[in-house]
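In the part that follows, the structures are each spelled out as structure tokens.
Each reported figure results from applying straightforward, stated rules to the coordinates on display, with no laboratory input. Keep in mind the model is a prediction, meaning the values are calculated, not measured. Cβ atoms are built from the backbone, for glycine too; each structure is taken alone.
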Structure I
Amino acid sequence: MSTETSELHITEIPREDKCRWAAAACASNQKLAEWAVNALNNAVPETNPEWAFGLSERARLCLLSAGFDSRESVAKAVADGFDIAAISNAGTKIKDEVESWIK
């Protein structure tokens, strides 16, 4: 993760929310910016997990959107008859790629 910083301006935040966020940051002994970065980073789902190494971006995103969280869970689902091509935005090309990847 980069240590380079830049400004972020968010408009239309209700004052009550900003006050609660500032209080939460203070309670955790952080500056509001540090607290916000941590909260936002923790809220973002991992879209490039280590277990998906070797897959194309499209295949990886298809598996993640279908709820898979490991290579083993994909292999088990396929062994149990799950059709990868049935995942939204997948097809036979993604199915072939994933089946090659789990071997």
Structure II
Amino acid sequence: MENVVFEGLEKTNKVSLPSIPKSEFIILEDMSVKGMEEMSSSTSDIHRIIIAIKHLIKDWNLVDKEGKKLPINEDTIRKFSSKDFLVLSEIAGKVFEKTDKKKETILKK
């Protein structure tokens, strides 16, 4: 059997948020099992979305007033405006739609 290098999730897209000019978010095109597991343990729909967003953001250019990079975590995501949260929620929803379509294709084979 030939060895294959596994690098995890690497395919990404760049997005910017409407309320944060010049923002750059690197968003993964898929979510890890760890992210799905964390989502399943939550009892709140909004919390599940926050978890999904946290796991889909690979990187961003957001910094605090001192220029220190903000952590990609639930506390920072909770500080976004509702408008920006909805944009990120839609992106997360599209990721899951693509995953469902891939799953259907694989199961039909």
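If we compute distance in nm of label points 7 Å out along Cα→Cβ at positions 7 and 79 for structures I, II, which one ends up with the highest value? Each step should come with its number before you reach the end.
Details: I: 5.6; II: 3.2.
Between I, II, the highest calculated value is found for I.
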(message) Quick check for you: by Cα Rg over 2.2 N^0.38 Å, which of I, II is greatest?
(response) I
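Starting from the value 1.00: which structure in I, II was FRET efficiency 1/(1 + (r/R0)^6) of positions 15 and 71 (r between Cβ atoms, R0 = 41 Å, to 0.05) calculated from?
Values: I: 0.30; II: 1.00.
This figure was derived from II.
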(request) Determine which structure produced the value 23 for relative contact order in percent (Cα under 8 Å, 6 or more apart), calculated from the coordinates; the candidates are I, II. (result) II
